[in-house]
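Trainee: Alright, structures below, take your time with them.
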Structure P
Amino acid sequence: MIKALFLDRDGIINIDHGYVYKIADFEFVEGIFELCQKAQQLNYQIIIITNQAGIARGYYNENDFLVLTNWMKTEFKKHDVVITDVFFCPHHPLNGINALKQQCNCRKPAPGMILKAQQLYNIDLQQSVFIGDKDSDMQAAKNAEVKNRILVSSQYDQISDFATLTVSSVKEIAEKLP
């Protein structure tokens with residue numbers, strides 16, 4: 001089994017400007033490349049787990065998201081970081097359009113994306129880490145039985161009963177990886 005570093009996208013990898021789907025609006029969070037480099041040195045596979053309600057709401061489409069994701073993965077490669085996979089939920093239970101308006105098992109705080117990654121990559125969730133900036137991230141990780149759950153409280157001043165560690169910035173995490 002392998003261990004994974006699960007990362008939320010908006011607020012952890014990029015600054016959350018709200019429904020980011022254009023390369024021009026994508027701004028990497030300070031310290032994210034160094035964190036991922038350190039994680040790779042510790043043999044973590046890096047997997048992104050992200051709700052993308054902007055697709056459900058019709059603000060952008062799945063292709064827009066995939067174009068941005070491919071660009072983002074290329075930027076990580078320039079920093080010698082390999083993103084193993086990206087899992088995203090395009091649904092919203094209340095504000096979606098057409099088939100995207102649904103209650104699903106993939107939208108955080110549901111654990112569906114994490115469990116899918118676990119099955120696909122044979123991940124040991126007890127040895128893995130989830131980093132997010134919202135309580136719903138921590139709930140999803142807890143629901144999936146990810147042992148190590150790190151909340152970055154910088155933008156939302158979140159408090160979570162589900163986090164095992166709370167920090168104020170991504171830069172603080174690298175030396176705290178188990």
Structure Q
Amino acid sequence: MKNIVLIGFMGTGKTTIGRLLASRLGRPFVDCDKKVEYEIGMTIREIFERYGEAYFREKEKDMIAKLSRYNNAVIATGGGVVLSNENMRRLKRNGVIITLTASVETILERTGRRNTRPLLLNIFDREQIVNRLLSERGELYQKADFSIDTNSNSPQHVVTEIMIFLRQAGYLRGRG
């Protein structure tokens with residue numbers, strides 16, 4: 001059975017939706033960023049601070065190579081996973097790609113709750129940074145098999161909509 005891969009900008013709900021979806025489907029949930037943190041023994045923020053973004057992207061690419069070999073999992077990726085064509089090819093080979101979206105305002109509100117996002121540490125330019133990154137990545141997120149807005153929909157509603165898509169597209173049968 002194919003993996004269900006959640007992509008999207010930081011703060012769009014990939015981890016929250018991923019956990020709920022995996023639970024509802026009885027599948028394992030895997031958070032790519034958490035796996036990288038565990039393997040390196042540092043938080044993403046610490047990795048960025050000590051080694052830089054390029055190092056993190058290489059470690060992320062290595063992890064995607066491993067995760068793309070999984071079967072029947074729900075995988076939440078980091079927001080920048082789309083920056084690598086190789087990552088996306090690997091994930092697509094054995095997965096259904098679903099983009100979660102949200103408005104800039106929602107992203108700022110959600111990512112402002114904790115100061116753990118290395119690309120948003122400058123508190124004065126956060127909105128400008130989010131807008132720039134979204135414009136750089138927007139087309140890449142649109143290459144997904146399905147996209148859903150998480151702004152005003154409850155996580156349970158988003159999961160239900162994803163399941164409807166998966167069933168209608170023939171990825172799910174029966175269950176859920």
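Trainee: Have a look at P, Q and say which one yields 1.9 for distance in nm of label points 7 Å out along Cα→Cβ at positions 51 and 83, as calculated.
Mentor: It traces back to P.
Trainee: Here is a follow-up. Say we calculate mean count of other Cβ atoms within 10 Å over residues 67-74 for every structure; which of P, Q gives the highest result? Kindly include the intermediate steps, with their values, before the conclusion.
Mentor: Working: P: 15.0; Q: 17.6.
With respect to mean count of other Cβ atoms within 10 Å over residues 67-74, the highest-scoring structure among P, Q is Q.
Trainee: If you rank structures P, Q by relative contact order in percent (Cα under 8 Å, 6 or more apart), which sits at the top with the largest value?
Mentor: On the way: P: 24; Q: 33.
Across P, Q, relative contact order in percent (Cα under 8 Å, 6 or more apart) peaks for Q.
Trainee: I've got another one for you. For distance in nm of label points 7 Å out along Cα→Cβ at positions 107 and 139, which of P, Q scores largest?
Mentor: The maximum falls on structure Q.
Trainee: Can you say which of P, Q returns -8500 when helix-only ellipticity at 222 nm (-39500 (n - 2.57) for each DSSP H run of 4 or more, over all residues; to 500) is computed?
Mentor: Answer for the origin of the read-out: P.
Trainee: Of the structures labelled P, Q, one was used to calculate distance in nm of label points 7 Å out along Cα→Cβ at positions 19 and 35, giving 1.8. Name it.
Mentor: Working through the options, I get structure Q.
Coordinate-derived values only; no laboratory data. All figures in this text were calculated on a predicted structure; none of them were measured in a lab. Cβ atoms are built from the backbone, for glycine too; each structure is taken alone.
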